[in-house]
Structure P
Amino acid sequence: MLKLFNTMSRQVHDFTPIDPNRVTMYACGPTVYDYSSIGNLSKYIGDDLLRRVLEANGYTVEHVMNITDVGHLESDADEGEDKLEKGAKAQGRTVWEVAKFFEEYHFKSSDALNIWRPSIVARATEHVQEMVKLIQRLEEKGFTYRSDSAIYFDTSKFPSYTKLSRQKLAEKETGARVEVVVDQQKKNPADFVLWFFTVGHFANHTMRWNSPWGEGFPGWHIECSAMSMLYLGNTLDIHTGGIDHIPVHHTNEIAQSEAATGEEFVRFWVHHRFILVEGEKMSKSKKNVYTIDDLVAKGFDPLALRYLFMTAHYRDPINFTWNSLEGAQNALSSLREASREWDKPNSNTSIYYQKFLEAASNDLNTPQAIATMWEMVKSNEPPIQKAADLLAMDKILGLGLNEYIGQKTEVPTEVQELVEKRERARGSKDFAESDRLRHEIKKLGFDVQDTSTGPRLKKL
């Protein structure tokens, strides 16, 4: 039985979807105004892991992810400049060019991490009319009001507004008051924008559409509600996001969705933790915001990052360091090299896979699952059985191990001769010559590891 932690209840529950065979899953996607960082990608690795575990448990997953290409302001509280507009000015491009470039970069990065593409990618700019219709429903039901600059959702009309965040509204309002409130006509500090008018601060906003209330553009929060319900229905089985989405974005999604439909919006809320970099929060000012390209430039395999992030539970903090990434790459290399010596499987999985699946199905306990995998690798099981188990496990882990299993390394004669020379040098304690020969072997694409049973070659 699959178990998941639900942010709404703050408890782990048995997971059962509305449809016994189909799971509807909506994932908050990237705001495409800048490069996807490894911190951003941690969340999408988590989404991918969840989807793979669902499928391993026999479900068909309908996975929708949005692309925010308009309406996300610098502050989640409807303040500041639109991030797309700001990115376009900084880079000397149009907002449309910026959105296209960084969406492509996001998927290039996620492909490098072997993250499955969503069933549907929903761009906000392609669904504005659905957002307008949803705002109209809220207007008809009395949940909105109009200021000179925007259409707002009136949070005072939705008594359970803070049920996800569990904040007291007074605390939320106190927090809001210390910020610069752009619109003095807001009735309540927690009220949020459904539709911005292209007036005042946004008079020159590039992206704009006609609406029953005048020319403007949608707020960030209405986008996800409109697109998720369009493709997946009024009630979703699972909605994912980062923990930063809990107090504002997802709280607002719930309010506007349930106000419009009168139905529960999401059954399971799954939120992923942030990562630290060398013990600190990622920020451009600290110059510790890294991308996949940064990792590759330092000689790392992107899948080592995937492995590293799965060594911690998706709800527990993880500290990224270059040393920890190197350790993950070494572990991944060892796994690949071990599996090369096994034959392609023609047998069923063993008890090891069942233990692995139980761990992965227990609120995505990847640390325990990976420990079980290594227990299997080091066991006395026949190699062909190990190969069967590892292939099944990797359908969840997503490390691309099917490319290595049974692909025995062919060692060129030149490399083998150098290994033999190096063994003779080590035998005569000529360690300088031994190191020189090891360097020569590396130039030819192999690393030699000294073990108790003799030298072992690993393809680089």
Structure Q
Amino acid sequence: MTHDAALQSWVISANDPNTDFPIQNLPFGVCSRPNGIDTVGVAIGDQILSVYECYNAGLFEGAAADAARRCGGSTLHQLMAMGRKHWSALRAQICRLLRNDTMVGRKAQKLADKILLPMNEVTLIRPIYVGDYTDFYASVFHATNVGAMMRPDNPLLPNYKHVPIGYHGRASSLVMSGTPVRRPHGQTKGDHDPVPVFGPSKRLDYELEVGFYIGQKSNLGSRIEIDEAEDYLFGLCLLNDWSARDVQRWEYQPLGPFLAKSFATSLSPWVVSMEALAPFRCAAFARPDGDPQPLPYLSSEANTATGGIDLTLAVFLSSAQMQAQGVAPMRLSQSSLQHLYWTPAQLLAHHTSNGCNMRIGDMFATGTVSGPDKDMRGCLLELTWGGKEPITLPTGEVRRFLEDGDEVVMRGYCERPGFRRIGLGECRGVVVNE
């Protein structure tokens, strides 16, 4: 019922067909109000519904009231700990009280000044404090492109199509969208340099990704079965895994990414629930003939049929000169989450297959989301082919990698005939050298 395209809200801006946040979406976040008090909120058009103020006003009942009572703090952790039954009940009642054709909706509308906060009058803060963060390498197109630059005769390593590849990232440097990203320093070595040098990265890059938040814990020594995996997922956000490619090239052997990726990872502020994405589910990636089928612990009929997500992802670049001249950001690429070789459920099932336990608030990311065509490549390393094919901006500036003052903006949305378009908002970050 919450996905019905005909639903309209008494919050007028939510009925705009171009909004990311219609009544069919209802993503969760946390905002800091001008009085300094933090509150859990739900995005609706250009407003934020304060869940706890709605609870205080008696607008919830049953399981939804129990869930809303946990929304008075500065994180989503207490709500997440209640489980999918309560998440779903709360979302359903929020939908009813925001509708323009229900009794509770009419009651809520009379309380609009108390329960609504204009987005432009609050500060969005991190909704979830991540304890552990894992980044995967789930796009076969990204893996093949990067491999081709380093190993032209053997771009894809033999394990890739059998096992989801990932590494443990640094949770402490996850930052909110809008946080400036300082150009990192590191050790690099060119092909003709006799010894490495230490200094600022000259090949700073972005990576277009999606992050998934864990909403339920699992026990150490147990594993999450693939058909249970999505019950553990609270929702998703946009993620920019900033990368220093020259540092990465020198340090990645033999243990993989380290300082080239631990200096900053940007997250969008809104958490879109898996339930909101239900109309946009699609089949898992269709493996070409000759590719191995997933091992049994990574395979199920349900995952094959609906394990994918038809989520469009785009990345834009705005240089300091473009910003000064009022030139609109340039779209660099556009891809889709349905191009991932491995589904979110497969990533989580594999992550716990050795008994690794999940905790509430943990996160895993997809890795760079690239597609089969050049304009679907999710990072500059691929788009410029390691700097050999530079991009020309509308101002005539040339980019091989990111320069100081460049702002990267990522956006994501789902749309399908018969349903309302929903979005993930934006993930922004500007490069500074301080």
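The maximum of volume of the Cα convex hull per residue in Å³ over structures P, Q, that is, the highest value, falls on P.
Out of P, Q, choose the structure whose coordinates give mean projected area of the Cα convex hull in nm², for residues 42-193 alone equal to 14.4 when calculated. For mean projected area of the Cα convex hull in nm², for residues 42-193 alone, the value 14.4 is produced by structure Q. Comparing volume of the Cα convex hull per residue in Å³, for residues 98-137 alone across structures P, Q, the highest value is found for Q. Quick check: 3.6 is what I get for distance in nm of label points 7 Å out along Cα→Cβ at positions 298 and 322, calculated from one of P, Q. Which structure matches? Considering all the candidates, the number was obtained from Q. Structures P, Q were shown, and distance in nm of label points 7 Å out along Cα→Cβ at positions 74 and 90 at 1.8 was computed from Q.
Computing FRET efficiency 1/(1 + (r/R0)^6) of positions 202 and 282 (r between Cβ atoms, R0 = 25 Å, to 0.05) for each of P, Q, which one ends up highest? Of structures P, Q, the maximum of FRET efficiency 1/(1 + (r/R0)^6) of positions 202 and 282 (r between Cβ atoms, R0 = 25 Å, to 0.05) occurs in P. Among candidates P, Q, the computation of relative contact order in percent (Cα under 8 Å, 6 or more apart) that gave 16 used structure P.
log10 I(q)/I(0) by the Debye sum over Cα atoms at q = 0.09, 0.16 Å⁻¹, for residues 50-289 alone computed as -0.40, -1.35: which structure among P, Q? Value -0.40, -1.35 for log10 I(q)/I(0) by the Debye sum over Cα atoms at q = 0.09, 0.16 Å⁻¹, for residues 50-289 alone corresponds to P out of P, Q. Thinking of P, Q, which structure, once helix-only ellipticity at 222 nm (-39500 (n - 2.57) for each DSSP H run of 4 or more, over all residues; to 500) is computed, gives back -5000? Structure Q accounts for this read-out.
Looking at mean count of other Cβ atoms within 10 Å over residues 266-273 for structures P, Q, the greatest value goes to Q. Could you tell me which structure in P, Q was used to calculate mean count of other Cβ atoms within 10 Å over residues 26-33 as 22.1? Attributed to the structure labelled Q.
Every read-out reported here was derived from the displayed coordinates using simple, explicitly stated rules and does not represent laboratory data. It should be emphasised that the depicted structure is a prediction, and the values quoted were computed from it without experimental measurement. Cβ atoms are built from the backbone, for glycine too; each structure is taken alone.
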